[in-house]
1. A value of 2.5 was computed for distance in nm of label points 7 Å out along Cα→Cβ at positions 16 and 32; which of P, Q is the source structure?
2. Taking volume of the Cα convex hull per residue in Å³ for each of P, Q, which is largest?
3. Consider the structures P, Q: one of them gives 48 for relative contact order in percent (Cα under 8 Å, 6 or more apart) as calculated from the coordinates. Say which.
4. Assign the value -1500, calculated as helix-only ellipticity at 222 nm (-39500 (n - 2.57) for each DSSP H run of 4 or more, over all residues; to 500), to the correct structure from P, Q.
Structure P
Amino acid sequence: MFRALREPDHPVAFSFDGRPLQAAQGQSLASALLAAGVRHFRTSTVSGEPRAPYCMMGVCFDCLVTVDGVQNRQSCLVEVRDGMVVESQHGARTLIAGDLR
């Protein structure tokens, strides 16, 4: 469905759910994941159904992932970085003591 038009000039390495991937420096995380063939970024908090980016501009929240241990990151608004560890987000985020201020 999605594919890169050319090989990146300055590739950066990152991972998604333990799978090593590469993307172009400056590329959004959502577009990099879609180009790598990732079809499901998270599961719905209500039904558990798989979700993927919809709007690609930060409005819909369907592209939420965990980036370097931080939950609820909108992958369409995050620039991919070298060494970034990205994980699928399943259901609602986990609340940690001190989060409710």
Structure Q
Amino acid sequence: MSGYVVIVDFVLKPGKRAEFRTMIDSNARASFTNEEGCRRFDVLEPSGEADRILLYEIYTDRAAFEAHIETGHFRHFDRASADLVLKKSFVECSLVVEAA
């Protein structure tokens, strides 16, 4: 099984987690439900880190991810959440084994 994976690490401004979660949860659901190339979109909360959110996303290929970042729901999330984030990092991966 192949795929294009992104892992996004957000460090949030203190006290902004609930507001951010509302936005990212909506974006995750819209991505998985409405984008044919989105195979998985998980929102993760690291234990003991109240101001950090991770995303684990799997797309059929890079083109599907590029289509994702052009959607209205992603653009809305990206703009609306920018003031809640202190730092954002992004890792691109190739999916080589999917043990589902």
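No value in this document is a laboratory result; all are computed from the given coordinates. Worth saying up front: this structure is predicted, and the values here are computed from it rather than measured. Cβ atoms are built from the backbone, for glycine too; each structure is taken alone.
1. On the way: P: 1.1; Q: 2.5.
Going label by label, the one that fits is Q.
2. Values: P: 113; Q: 98.
Evaluating volume of the Cα convex hull per residue in Å³ on every structure, the highest lands on P.
3. Working: P: 31; Q: 48.
Corresponding structure: Q.
4. Working: P: -1500; Q: -11000.
Structure of origin is P.
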